[in-house]
Structure I
Amino acid sequence: MSLIKTFLTQQVPAIALACAAFGMAAPAGAQTEVKIGYALAVNSHYGAGAKAWADSVEQATGGKVKFKHFPNSALGGEREMVESVQLGTLEAVIVSSGTLSNFVPEVGVADIPFLFRDLAHARKVLDGPIGQDLLAKFRSRNLIALAWGEQGFRHLTNSKRAVNGPADMKGLKIRTMENPVHLTAFRTLGAAPTPMAWPEVIGALQQGTIDGQENPMSVIVSAKLAEVQKHLTLTGHVYSPAALLVSTKLWNSLDDAGKKALTDGARTGVVAMRAYVDDVERRGVEAVRAAGMQVIELRDRSAFQKALEPAYKQYYSRYDKALIDSIANTR
């Protein structure tokens, strides 16, 4: 028995090394696992997009590519997850555009307040040449951006007072993403913007560390913010896209058919996200009202736009005015 043990100890590593050298380490048809992370729950627009993306890819590849989901910031905050995708330790992520401006600054142009008229306008811009040019810029940051998903228009919630106009913003501690466009806007309105990773937000609202936050209805509903916030103002101040990203490591490991399946699947995920947003925009306000939130429907946004004029001057110095105008003028 000792002779057999000695033989195995000496020979098995050499045999394994030889198999690896001749491409025999992985069996033919081995499954590729794609870990996908996102900040919200499975029953959210992120979850809907992730599921549709995964289902499409798994079906197109006959199960050779299999997704494993990590919702609810299980793999960290959005910035951490994007950095993991850059490193190749995470294969895929659905992430808000506000975080992405830290990686591709030009993406921040989409966060300019009141730039988009409505959902149809925003979708046309992002699905067209402007949006596709922005996606292409991620490659230089070791990221593959496949499609623009959606969160919807951002609204304001807080626990202090009803916000009917810019004057009511004074002194409110509002959680924002680490996004220079958002920070500039809220400072200009007199609020105290507080950058904070999403996993920390609910606790901070409960403890009173911050007074409020701003997010689309899709997040306000899925995160059950009515449980920790009293007031909702439908400001619709910023359209919030999301991006479906994969790692360069994963992308380069796939053949053309695999890359097509991944890309087509991402587009399927976008359709699911937008359908979710359309639905929650219709029913979300009534849902949070029924849960006890006081809702203000801001019908005239001109007072906010006027108050933000100093911020617009900064945006024009930061972003190409021709790009801003081309977005505004898209019909």
Structure II
Amino acid sequence: MQKSGYFLGIDGGGTRTVALCTDASGTVLAKVTGDSINFYSEGMEQARANMRDVLKKIEELTGICEYESVFIGSSALSGRADDEMLSDFAFDIFNAENIVMDSDLSAALMTMYDSGECAAVISGTGSMAVLKTSQGEIKTAGGWGYILGDEGSAYAIAVDGIRAGIRGFEGSGEKTVLTDELTSFFNASDIYDLIGLFYDPPMERKKIADFARCVCDVAEHDCVARNIVSAQAQSLSRTVLALLKDQSKDIKIGLWGGVVLNSHVFRNDLIDILWEQDYKNISVLPFSPEVGAVFGAVLASGNEITESFKNNISNMAGR
């Protein structure tokens, strides 16, 4: 295949997919958002259909349907996909010389690709942490999903907030504004209406996770919500500290995800806990994960990522 000079980076999170198409200079040609490509939560057929929809949008915007290299970061994975898994998902979808599929955390980690030892911590619909050691070894912690784990995630915060609102209404827990927030957010006629809304049919996980925004917002003035957010930050910090226990204290740590970016209470609590353990080189990731996925695509093609490429993509894609 003749090299097209176009690169595609895909950040496939638990709630949505963001794809970024660039040329060889790092100029962004299209940025498209679509539904999740997590084939565990969506099913393989639906995940593939969602991926096709994203590619169709890019082609409609740019006319591009052929890529030199594609990097897919998927929340369904904890590491690099083997040939069978890659084929199951990507077969006959992409027209590309190189296709790599890895975890969505790897895409996040790619944003710090020029660092030696570094780590990324994601708190979105789900949660997970990834580490690149000074020897280049990749290790992960968390990412067990909403049933087995996902401490410090939007889903975990939302569920705690929902339960606290109900307990506050019944009097078995402390009174909280979350009770009123519950009925308002889910458009319930009264709190008992929540039973039907949640169970018949079962409410989608991402719709439940959206309530985390309310919990984080009222944490500014409601002690019940504040305690929930702080407890979840503490839980995620334990995952991060377990991953970092053998690393140097000056390791670079990048933070990302809707909870981290949108709740300064959660973000500050998480940073404070890590600071107490002498991990102080902490900041929001320098680029968004879809940009990291583009970096992965460029590297997979055997090319280098120049400062000019980084500047171009930064100026046009934003954070």
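Any read-out appearing in this document is the output of simple, stated calculations on the displayed coordinates, not a laboratory observation. Since we're looking at a predicted model, the values are computed, not measured. Cβ atoms are built from the backbone, for glycine too; each structure is taken alone.
Where is mean count of other Cβ atoms within 10 Å over residues 85-92 largest, in which of I, II?
If we compare mean count of other Cβ atoms within 10 Å over residues 85-92 over I, II, the biggest value is for I.
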Please state which of the structures I, II yields 22 when relative contact order in percent (Cα under 8 Å, 6 or more apart) is computed from it.
II
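Suppose Cα extents along the principal axes in Å works out to 68, 46, 35; of I, II, which structure was it derived from? Display every interim value, and only then the final one.
Values: I: 85, 44, 32; II: 68, 46, 35.
Only one of I, II returns 68, 46, 35 for Cα extents along the principal axes in Å, namely II.
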Thinking only about mean count of other Cβ atoms within 10 Å over residues 69-76, which of I, II has the largest value?
II
At a computed 1.01 (Rg/Rh (Cα atoms, Kirkwood Rh), for residues 53-188 alone), which of I, II
I
